[in-house]
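S.K.: Take a look at the structures listed below.
No lab work stands behind these numbers, since they all come straight from the coordinates. This one's a predicted model, so the numbers in the text were calculated from it and none came from an experiment. Cβ atoms are built from the backbone, for glycine too; each structure is taken alone.
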Structure I
Amino acid sequence: MITNLKLSLNKNKIFFQDQVDKWQEIIMHWVSTHYLQLAVFNALMLLLVLLRSAGYFEPIFLISINFIVFLGLILSVIFLGAKSSIIFATAVFFIILAIPFEVFGSLQVWAERTIIYAFEAIILGLAMLIIETLYRRK
């Protein structure tokens with residue numbers, strides 16, 4: 001009985017290790033083919049955060065975290081080739097992230113902000129889905 005259990009656990013461990021290796025190979029291939037786009041995306045995001053912390057364009061245009069997150073979603077579509085399914089997955093991630101923030105009473109402000117990010121991702125995802133559907137028809 002114990003040897004059967006060990007054998008079963010060993011098979012599951014091998015299966016999961018194979019899956020991890022497969023995903024690692026897929027991710028490494030994607031990174032190697034999108035290296036420049038990933039570097040430009042990260043540089044632009046860093047630049048936006050630095051401009052926000054330095055207060056540039058503040059009297060004319062406020063660079064808020066909300067703006068940075070929404071622009072990050074748009075830039076991920078442009079530079080990284082994110083499809084609508086990835087944008088919807090990001091929205092789901094934001095919603096799941098907001099749940100513990102809402103549970104702890106002192107973090108409700110962060111929960112509200114995270115839900116705003118989720119709605120922005122849903123709106124962008126719907127626009128992307130419409131565009132993808134229109135291009136598929138042609």
Structure II
Amino acid sequence: MSCFLSEKWLRKKITELGRERSSYQLAALMHIYTGTLTLEEISKRAGLSLDILRSLRTKAPFMRLVDTFKKECSYDFREDLLINNYLLEQYKSLAADFTMLDEMLQMQIKVPLFTQLRKLSQSLKSRKTYGLKLETSELML
């Protein structure tokens with residue numbers, strides 16, 4: 001099983017866009033990797049010239065599409081982490097995948113997860129303090 005969640009999401013998105021996908025959309029999708037890929041690499045993979053990509057990045061509609069894709073990717077990444085159980089070795093792949101993502105996208109993934117963990121921690125402390133029984137299901141995110 002591959003643990004590259006961002007790649008899985010990217011492939012799913014490209015499939016959803018179908019044959020009608022444009023270089024514009026591909027360039028916007030590739031921005032999830034701006035933490036790893038240079039603009040030159042993004043333009044090459046999207047089939048655009050670097051000048052066109054730079055021009056697109058100055059336009060609000062393109063950047064809104066980039067933000068929309070980042071939001072969708074972060075949601076799917078978080079949901080996959082919360083729903084599935086992974087082996088220790090797979091977490092190494094997940095961590096490597098995570099570090100390749102854009103910094104803003106990393107924050108969109110981390111902050112909600114930390115918030116959820118903090119709530120779980122507070123609930124567990126409270127239950128222990130008051131001697132309440134813990135169900136196994138309550139220990140899951």
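S.K.: Out of I, II, which structure matches 18.8, 64 when Rg and Dmax of the Cα atoms in Å is calculated?
M.R.: II
S.K.: Quick check: 1.5 is what I get for distance in nm of label points 7 Å out along Cα→Cβ at positions 78 and 110, calculated from one of I, II. Which structure matches?
M.R.: II
S.K.: Same structure again: Looking at structures I, II, which one was relative contact order in percent (Cα under 8 Å, 6 or more apart) calculated from, given that it came out as 30?
M.R.: Only structure II yields this read-out.
S.K.: A value of -30000 was computed for helix-only ellipticity at 222 nm (-39500 (n - 2.57) for each DSSP H run of 4 or more, over all residues; to 500); which of I, II is the source structure?
M.R.: Computing helix-only ellipticity at 222 nm (-39500 (n - 2.57) for each DSSP H run of 4 or more, over all residues; to 500) on every structure in I, II gives -30000 only for I.
S.K.: If mean count of other Cβ atoms within 10 Å over residues 30-37 computes to 11.1, which of I, II did it come from?
M.R.: I
S.K.: Among I, II, considering only distance in nm of label points 7 Å out along Cα→Cβ at positions 38 and 126, which has the greatest calculated value? Mind showing how you got there, number by number?
M.R.: Numbers: I: 3.3; II: 5.2.
Sorting by distance in nm of label points 7 Å out along Cα→Cβ at positions 38 and 126 in descending order puts II first.
S.K.: If distance in nm of label points 7 Å out along Cα→Cβ at positions 46 and 86 comes out at 2.7 when worked out from the coordinates, which of I, II was used?
M.R.: Considering all the candidates, the number was obtained from II.
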